[in-house]
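*Asks:* Structures incoming, each one as structure tokens.
Any read-out appearing in this document is the output of simple, stated calculations on the displayed coordinates, not a laboratory observation. Note that the structure is predicted; figures quoted are calculated from it, not measured. Cβ atoms are built from the backbone, for glycine too; each structure is taken alone.
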Structure 1
């Protein structure tokens, strides 16, 4: 498989990995700008088709999209480079912050810096939604579908898989046209089974080693987060409630306050939000056996969380072009792409509410903020970030730097 030099792929995905703040909306937008608009490595149809497939898979869709893009460019080596560079920068930041939190009980100045980062992220997500909507919402029906997806998830709390299934069904039934005469080749079944066997074995190997060594805590940890990796449809937000209940109530690994801090740090570091699992396991490991056990638990959790992402992509990626050549299947993916805009809008509003308000409760018809906890300072930061990004058109990295610096200066002055 030919493509751009690996050095170019490393530079592009290292940049994406270092700047992948803001959750899936901002991350997907950044990849679109880099891979489709700036580099021209992927066509619009390829990007949206891959995004639709990744939204159907368990795990972080943005990380899987990066892995697919790397695979498309340079095969398995490209996929490994892209996927790892998307995750590793954030994982290292979480490791450093987690160890600081475990050893010193918190990092106030860093958290203050992230107040500015959070405000910038709200503006970044707004820009991302506008860019993605322009690409995926091409007619009235797609706009209606996106709106219905948002209402269903934000107001009615309809499960994400149900929304995606209904959108796919609508797209499939409403599609028109005939299949292309020359369908792209699909990997033989034997090759697919070999891929599944290799990556399945890699996924299970450290769990079996921990079990054979009699490390009950590590085995329990790996089994739980390995199971979590299979049920994380719709991104990390879809399983946060389940994970919180398990690690706080059932397992007793963390306190409620620690879980909230873990989520806050994960939201404001680069990489997928599911990296919150690394922070959780690090604190749990520290309580069990100090720094050494904390690092071991964090690495093990990263392995069982992200290895299946490579399994899903390397197994399914060869079939994406085949799917897109069939109008009804292509229509199903187009329906999913439209619904994804509404789903990401739901995540964006959820995030903005938690940036602007100290407390947000579930009313049964969507999240409702406690108006007494409104933060005027956060609003000022959000408006400033929006002006810099959307009006002045300052680059994303400089918006993040300036807002973090301003928040840090404010913290030191007061």
Structure 2
């Protein structure tokens, strides 16, 4: 369970950043007619950086021979860099001034995360992956809940700089706990290819591991539906239930959004460990497919939202889907990852995680502005329909992914 502490911090950072902090900074610096595109562009820039940095950091940590460990030096350096970038965001006074510290934060955070993701397969035995995946999901949602509740509360009362400070404190405490209590060791020969380490994501050849590739595409589509929804939740609630200008209404919208996200995370926490245990009997693919379809239903229901109470009820569906998905997602990825190149492959899996953010915001952002230009708030049913279809396709594709055991059984048949 101690391995999951840094997951808590990562999600405290990025879930609060994507759903609350970044949209709130945009609300105060971008005219309403352009907020969808502004959020999409900034999120996409950060996601591109993440896609490039994380596999390279993971691959370089696979080769690191520093005595006190191959993962921890990257984690410590990246976390210290995070602190500088958070200060830059706190001091930014315009949309243009957000770009450099936000992209730099992506570099530092994904350097730490790329190495950290390799640490997990290093330390977890095959038979413990299901249980570890449950703890991973639990840490993700606890970090997310703390981020939504605390960050949302601070932003709602106008203390966005204090919200950024709490992010820095959580990151430092988590990295120190990992360094002190989690074992690590230097890489030992034979070392993975230097060329693959330097090329990072560009060294990945989809045909070399078709099942891993199919899982990446399925994850991308499923996460596009879930994370895209959370990224646009504040804009939806502000436009639908708190129309008009002024910081007071924006702060009230932020508070209501934090309640919705807290409902999502609460129910995700409730289902995470039971879903992880159920996956041991029914299989990972069954749970992932059910999660995608449940999330699609919940997202589509938002089209008919007529009150905040209805939105919060829909949050129960989405939270259940999110908890089911992440309770088995990590274990399924690790099942398909070569142990000798764990850092590189876990970093490449970020193609789905960060890529979902790029596609969701690049497609949904302009779609939102286009729909709203046709008719008042008509863009939100469009993007909710898009997210629902994405989840359905993700659940359909995962069924064709074969585990190493299934491949071996087919070869001997």
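*Asks:* Say we calculate mean count of other Cβ atoms within 10 Å over residues 305-312 for every structure; which of 1, 2 gives the highest result? Numbers along the way, then the final one.
*Replies:* On the way: 1: 23.6; 2: 14.1.
Biggest value here belongs to 1.
*Asks:* Here is a follow-up. Assuming -26500 is helix-only ellipticity at 222 nm (-39500 (n - 2.57) for each DSSP H run of 4 or more, over all residues; to 500) as calculated from a single structure, say which of 1, 2 it is.
*Replies:* Details: 1: -24500; 2: -26500.
Computing helix-only ellipticity at 222 nm (-39500 (n - 2.57) for each DSSP H run of 4 or more, over all residues; to 500) on every structure in 1, 2 gives -26500 only for 2.
*Asks:* Have a look at 1, 2 and say which one yields 55 for percent of Cα pairs over 26 Å apart, as calculated. The partial results should precede the final answer.
*Replies:* Numbers: 1: 55; 2: 50.
It traces back to 1.
*Asks:* Let me ask something else about it. Can you say which of 1, 2 returns 3.6 when distance in nm of label points 7 Å out along Cα→Cβ at positions 17 and 289 is computed? List each step's numbers first, then the result.
*Replies:* Numbers: 1: 2.8; 2: 3.6.
Here the read-out was taken from 2.
*Asks:* Consider the structures 1, 2: one of them gives 0.75 for FRET efficiency 1/(1 + (r/R0)^6) of positions 153 and 361 (r between Cβ atoms, R0 = 30 Å, to 0.05) as calculated from the coordinates. Say which. Intermediate results must be reported in sequence, preceding the final value.
*Replies:* Details: 1: 0.95; 2: 0.75.
Derived from 2, not from the others.
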